[in-house]
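We did not get these values from a lab; they are worked out from the coordinates using the rules stated. Model, not experiment: these values are computed from the prediction. Cβ atoms are built from the backbone, for glycine too; each structure is taken alone.
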Structure 1
């Protein structure tokens, strides 16, 4: 998937599928042959979360950072287990370079926040007429960290940063990327196992869905089938994007009505979560006979995937993977660079708890590939006014090179492998 922003999926007609289970009420699919594949999923436990905090603290000390501020979201869950949405009322964590973490939350939310707290941590509450950042400042002073740089996790909102600056004017606020990225970019075996399970669910849903696609179906019908299958298989659908013919040339689709016709190109980009970890798999099919042009482009994309996989080597700059793909495509007459017809987006993105995580497989990215990093591999080709082809399989880096979560298809005649 190129972007995970739910607004993009809504614009393409895919988001309502996730929020409206009754879309297929007129003709409910028979899902009786599908079984939950996730019953053996092992959630991330307190020992692993404690190890994450210990790793973050080691990185803080190495970087000279005294503490890190993390707002509600995936990073808060990653370190503390707390699953909480963002609102104007701040719930956040402070990870100090030594000792237990601090959780701050509104007084009336404390019992709910504690339900998912998965590490030893102090919890301090604030009332509706109080400043939550004053609690953070007081904590840092009590821990002797008020004069040390404070790392700000990259998604923390401005009002929280500004509030901390006012509550602790002498503090130097810096990026927490060396700490948070340093932890989250490298997945553990437990994380990779959950991502593998999520991918297995998505592939199984594809295998169930595609044979049931019929001429006359709208793209939303196909997406609803995919979402229904994903749920029955035990995954929580994140997106079931379906693009047909000309809409497939737009990476995130079109609001225009789309219907499967004989010979239609059907591009599907789908993913789910298992225990908070994501999958992201794209496949491009043809309903009926494919034209020679479609076959050529499909084969070129498959070759592009293979080029990216071959370029993903331990120690290589992440951007070199994208460079290898663009060079191969330009040699075939696509582009150059992001021009169309060609590859108008990066080759891949990081993935884990979020569908998109740092870093990306994009030109200029100098971060070197290391074991445990996870990426999508999706060098699509798009022909405006005609169609697009995207094949996407995620992989994780091992000490000996990349390993796919799903097996890339090798032929348009066997698009699921």
Structure 2
């Protein structure tokens, strides 16, 4: 195998220096900036050495896609274009990744659902595409507001799935996501999710790395499967005789490969822990009352904990950062002292509560809720009320809230 030359210390055409990712994200100075989540996505991609971005407009990710188009015009991205539909976008992303490009895209809600067939294909083809999912309602009647139901559909595609709480998470995790997904023993796509509008269209102070630093370029020859060339086209697998001539061998091949994809998800665990500093964060882990949440429900949980503390009720928190790989052992350890576990969610089905119930002993401790959906906000008082009701404490009616 030919020796791979390191790009660290050299510059790209924009004068950015290819920097060791660990030093860039953990040791480089940071500049506080007041940005929306969409603007933060742009700033992360400015530093990500992306080769291709493919876009299609759907609220609330359209602004991020348009801003990345500006990066293309400025010369920070190799190629940028709009697909004919969300399904087309994800198919074109696959083509670019097959060709050895570092690929980025964004989607939301119904767009995610229309493109869904592509995601298991990405995973099965071991394509380390990164996709931002700015979650929104997918049910009829139509809603463009935040709702995380689409995450439930992504959990079984073979993709890595992370759920960001804040714009700061977004900035850091986009860059760290490429470091995890491009590892040779992983090499899987990543769905980096946030709760649309709550993150994308609100402003926050985000600490950014210097603009003159960027990630090293993607090396497709570190892939566990060949990138596309004239000898290894992506359709080769479908031309091979085992598919065309032997059902038995075809079944065995595909079954073993699906197991390999999920083994790669598990192998990503050590890399995800390394880059995200653990799959979960905890506060007051010895408390008998715990809130376990992901995304912006974590922020609402923090405020609920403050309100409960004012009333003399001690409550802990588990922030779930990675959904795939799933932090089962960490959640079991963090909740081992809890008598009551509350899982607030921005969706109607309670997919996170179901995952937790399937993970921990004595799962009757899990209270699936409160739930809000279709774009409703979740006042922390609702979480407080649900906790106090479960504990047999008197809870004031919320009917007059704000009057």
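To test your reading of the models, identify which of 1, 2 gives 149 for volume of the Cα convex hull per residue in Å³ when calculated.
Source structure: 1.
A value of 6.0 was computed for distance in nm of label points 7 Å out along Cα→Cβ at positions 94 and 294; which of 1, 2 is the source structure?
The read-out was computed on structure 1.
Can you spot which of 1, 2 the value 182 was calculated from, given it is volume of the Cα convex hull per residue in Å³, for residues 222-301 alone?
Source structure for this number: 2.
Given a value of 0.05 for FRET efficiency 1/(1 + (r/R0)^6) of positions 30 and 150 (r between Cβ atoms, R0 = 35 Å, to 0.05), calculated from one of 1, 2, which structure does it belong to?
Attributed to the structure labelled 1.
Identify the structure, out of 1, 2, from whose coordinates distance in nm of label points 7 Å out along Cα→Cβ at positions 198 and 382 was calculated to give 2.4.
Clearly, the read-out refers to 1.
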